[in-house]
Structure I
Amino acid sequence: MSQQIAIITGANKGIGLETARQLGHGGMHIIIAARNLEAANRAVEALTAEGISAEPLQLDVTDKNSIAAAVERVSAQYDHLDVLVNNAGIMKDAFDKAPSQQSLEIWRQTFETNLFGAVAVTQGFLPLLRKAPAARIVNVSSILGSMAANVDPTSAFYSFKIPAYNISKTALNAWTVHLAYELRDSPIKVNAAHPGFVKTDLHGVDAPLSPQQGAETSVYLATLPENGPSGSFFHGRQVQPW
């Protein structure tokens, strides 16, 4: 296959689906990864109706057996992978509770998806990514994970203390830095993306940005040129503070 191949987790809706749409219109073959295979199939139908090359993949990022099966299936079909977008994420915090009052179960569920899921999926697909001429890994994070924003009273995000979610994204940013360091002598580039405050099931309908706008950062980082950055945190094309 001469097309570049991209896997996007949580790609059946929202920012993930729009990232798939934009990369697909850019000429990539898109693998729509989602926990629910029916939802993935519906997303693929919508994309193929637009002329995009796409296929579904059942993948639960919190289930090691699901990850292993997904890696086995993709490896059997393709000899490399050009793009991995770790887009799957959840927000489970109770907004009426203080940071110290969030249940340990909420912390565990959030980290299982937002951090450990991204790490496990990356570990699984890294051998295929290494076989690409110049692979790109995008970890979809949030400015709410920025330590700088969280400690700066003048920041617009200072008061948004959503502890399990925010800290899982802080950890995802740290994973981005460590993975980029590991791969610094390879052509693979690894970056974190802040989509912005986007109208999705996660944020609600009052957000100012559309999914199309929210996907732009991931698309930019997934298509970086050879001289592009690695180990950075972006919104649009602007570097964000860790």
Structure II
Amino acid sequence: MNPLRRLVISSAALAPLGCATATFDRALPVATPKLIPGVRQPQIGQQWTYLKINPFTSKVTDVITERVEIVGQRITISRSNQNGGTLASEIQGPWGSIISDPHWGRTINFSPPIPFWPEQMQANWSKQVSSRYSISGYPDNSFGWQLYMYGAGWEKIKVPAGEFTCLRFQNLINFQSDDANKYDCIRHEVIWFAPEIGRWVARESSGSYMVGGVGAVYMESSNVWQLSAWK
């Protein structure tokens, strides 16, 4: 089967987060802006604060602050939790291409970098990307990562930080696990990206995998993030 077709079919089997308790006002479709806004460029001191929420209980499990610390060929975004503890940084280079992504629990380093948001702010834009990743601290072991990203439409969404007009896009990911016992590893994300703030205002993620010799599908933890403040 074509890898992309297998990815789409497998992702369709994931339980949508919409079945869980609603954690923010649902987005409303809007017309494509007559003038597509450009993505805000990074500057030192730009900052975003997110509530990390369990979608099934609606409870806030953490508050994460992300801040632009370095701007150059690579853009470094530092991160901290609600207790002030330092989290792994995010690294982009250039802006909009992710090199190191800490949002999956462990920091994933991509080679080559992959798109962090759609390269074109269009509802019909899509791209399939093949890359390899390594887990931070283990650079000698790399694994396959296949991403299919597509724009799903412009929507207006309300989060604690306010109301934003966003391009909603989805990521369908098929990857090779660093755990040899796991296969058919799939992740699905729905992201509302606001060009005016240079970042997403809401994000939902879920995933599944199978284990050799068992045959059952296991679900990864699902999470929701929503923007509570930015500058």
Structure III
Amino acid sequence: MWAIAKKEFKQYFLSPIGYCFIGVFLLICSLYFYIGIFQYQTAQFTLIFSNLLIILFLTFMVPILTMRTFSEERKNGTEILLLTSPRSVTSIVLGKFLAAAFVVLIATFSTLIYYFILKFFAKPQFASSIVSIIGISLLALAYVSFGMFASSITENQVIAAVVSIGFFILTWLLPNMISSLSDFSLIDAFGNSFIKGTISIANLVLLISFIVMFLLFTIMVLQRRKLVK
């Protein structure tokens, strides 16, 4: 698992994808840090993540980050070698997930630099700042888990990205149109608690369950393909 994670993590930075993901994420955060902190004279670190651009960024950039995880292996014919290797399907999926997770966590926890900048001007709450970072990390990882699932069901990277983007938009819009789905909204789970600096057990369970569920779905897809091969 760790060997795969290490290999995949290197691949993200042998191409522009890893750098673009982290760079654009921090660029958006810097923009809202300036607007929210300096222009409006507030010391609330959580304002950095309470903007539409962050959600749009995750909606469109996470699929680009994950679209190649399995699609590329399948298209290049290396999937057979991967599935017939001594490694279990579970370790393969978790290894690839950990690699993408490391990229996400580097991006999200790099925002702590804004917290330390704030300390020169005011007294931001460290606990609420960490909670908001954990929240945005979990939301991004939930997106990563689905992005990997989408990549596992097609050999076309573009299709995998489009499926992921479409799904994320639906999970964003449908709860606003159908009230019965509001309890399953990932955006609301993040916005209703984490962004406010508090942890809701229900929202925490929702995000973690989503991650685990789609990792299991990905394992099932690959396990079935391994049996066929």
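Bear in mind these aren't lab numbers, they're just calculated from the coordinates by the rules spelled out. Everything quoted here is computed from the prediction, not taken from an experiment. Cβ atoms are built from the backbone, for glycine too; each structure is taken alone.
Out of I, II, III, which structure matches -24000 when helix-only ellipticity at 222 nm (-39500 (n - 2.57) for each DSSP H run of 4 or more, over all residues; to 500) is calculated?
Computed on structure III.
Upon calculation of mean count of other Cβ atoms within 10 Å over residues 94-101 from the atomic coordinates, which of the structures I, II, III produces 17.4?
Derived from II, not from the others.
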